[in-house]
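Next come the structures, one after another.
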Structure P
Amino acid sequence: MVGIRDVANKARVSAGAVSRYLNQDPTLSISTETKSRIDSAIRELNYSKDKKKGGRKTKSSSIGIITAISPKMEMDDPYFRDIRSGIELEAKRLKIAANRRFSLYEGISDKDFTSLSSLGALIIIGNISEDTLASINEINDNIILVDNHSPKVGDSIQVDFETSVYQSLDSLYQLGHRKISFIGGKHYEYGLNQLRNYTENEIRFRSYLQWMNDKGLEKYIQFRLGDWTPIEGKEMVEEILSQELLPTAIMVASDPLAVGVYRGIQKRGYKIPQDISVVSFDDIEIAQFLTPELSTSAVDSNYLGRLSVKLAEERIKFERKLPIKILIPTEYRSRESTLKINQNNA
């Protein structure tokens, strides 16, 4: 049976572009010539999206969970553990089976990939490549994306990190800070068979760059991106503190990274917040037990998991086909790790 990838190969475009074209994605920007090639390929191959869907097997009422998060990261980071916990609790409450788990990090076999078509809905956690998402959508379009900030198909649940970054940086700005650096994690997009691509598309990092430019602070932009672990946080902040331009404040993309940042700052002989203010994201339990207590933006990641199951239930019961995008707000919690500074030192 002809699929999207066959059309994409013949039209010399990505499967993702074909999927978005067929779904009339308003954000897709392609030339008239490219559209013509896709249309020609569809006619020549006699591809029919509706016919393909009509030939699918009857779906079950169960939910499959596809994750692009490594087992170690899920175990070490409460943010992802809470998403999983929310899924399990809500599925149990609604009496929906949600025990089929597939890991892009570890690779999905052809047999497991094919089995996705029989599931009632798919909850996808983390960032996956456009082509992989198009391939999954081709065999099962009841998709709920969680923590993916580049949605092309299906429902999407995102934390409103852009607004959150602006709130945190505005708070630092009001305290007199201008030399603000950024420490974050690398943005990986996973594909089938453990393929992993790195981009600088992480929403918190992009928002930091935009805010600094909006404020005319381009000359103070300084950042490091690494793995999302405390040890990486420590190493990245030590690199920044070895540069000629010393920041008066550092924005950190997650609390686990901030744990390492604290250690690196203190190891270099600086004090928080007297020398360097620190803000972060997540508000995991350890944030209040650091010395000084960490100023951070609280994220209800458990709710992300619970909400994803509710959206999946609507699709399983044919209550809704229209895709929706939900932005979950954060709450900035100012604690002891930030301090007003003299403008002469800014």
Structure Q
Amino acid sequence: MKLYHLETVSWQDSQLLYHALPRIGREGLNLLSPASPYLCIGYFQDVEQDVDLDYCREHSIPVFRREVGGGGVYLDGEQLFYQLVIHKDNPLVPRGREAFYRRFLQAPIEAYRALGIPAEYKPVNDIIANGRKISGNGVAEIGDYVVFVGNLIVDFDYETMVRVLRVPDEKFRDKVYKTLRENLSTIRRELGSAPPREELWNLLAGKFAEVLGPLEAEATVDAEWRAEADRLAERMLTDEWLHRKGRRRKDHAVTIRSGVQVIRRAYKAPGGLIRATAEVREGVIESVSLSGDFFFYPAERLEDLERAMVGVQLEEVEEVVARFYAEYGVESPGVTPADFARVVAVSG
């Protein structure tokens, strides 16, 4: 298999090249970083709902829709991308997505460990260190090929990441920022400094060779590959592609890492609209704020209810709220414990 050690490329090529490789019927491992920042959204996202396009335009941040699922992420030269394109019939490809991730994430995991960072696999597609995500990864199929993309995160711009998102209000944005800082780490944050870039590239290449076998190194994009990337650019860099219809939803949910989400949901109960902003970690409520146009007596008990819901498994919320109602004699005409459970516990 070819190792395309390209290092720094244009932001456009950092996406177009791995989209082009399977279309010319070629396996390969790309190692590269973008020369300038951009926002990359998932294949199924609704850009107008999920991205603050005005902010991106005002700050000259391009937005690109990839053919890999997942959420939007702010990308720049402080992230080292690995992009594996492998035929689905290659004997190295295991059956099932989780088995695929387990096999091929071993390379970046071992690279992190060689640096002294205690990285480990977090199903389905994350790498974590000391409880924090330290690599984002995704898989898609393009034709007869499986495309696996991910990164070593040398450093991360938390502030810009939360600013490019379209969120319901600034309070929600602040919550996302706090949760992101707590749950996403970097090489520099873990070690206090970062090794030279070439050392990281060589380390990553070596660890992938242990998984894939010998790799034949190349440092340029040949004419056939360049032509296909340029052809894709004519479609994938257009507004029509960016604004293709995504899956609309009424709720806001930002996934920080596998198992950690910040959500904002609304539910119309017979007695009024209930809104909830919550952080959920591994199916447990870490924090929650309730509001809406419902009636709740005694009114001062609503904050107590919020506290009572912290630490509760999502599937147990209704039972906990019902016990709270009984203990404090709560009345909320037209709003039941099941309604409060629904606004925080429904899947989104």
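Coordinate-derived values only; no laboratory data. In this text the structure is predicted, and so the values were computed from the model without any measurement. Cβ atoms are built from the backbone, for glycine too; each structure is taken alone.
State the single structure among P, Q that was used to calculate distance in nm of label points 7 Å out along Cα→Cβ at positions 198 and 302, giving 3.5. Structure of origin is P.
Taking mean count of other Cβ atoms within 10 Å over residues 30-37 as the criterion, the top structure among P, Q is Q, with the largest value. Can you tell which of P, Q yields -12500 when helix-only ellipticity at 222 nm (-39500 (n - 2.57) for each DSSP H run of 4 or more, over all residues; to 500) is derived from it? For helix-only ellipticity at 222 nm (-39500 (n - 2.57) for each DSSP H run of 4 or more, over all residues; to 500), the value -12500 is produced by structure P. Matching task: 0.20 is the computed value of FRET efficiency 1/(1 + (r/R0)^6) of positions 134 and 182 (r between Cβ atoms, R0 = 25 Å, to 0.05). Pick the structure from P, Q. That value comes from structure P.
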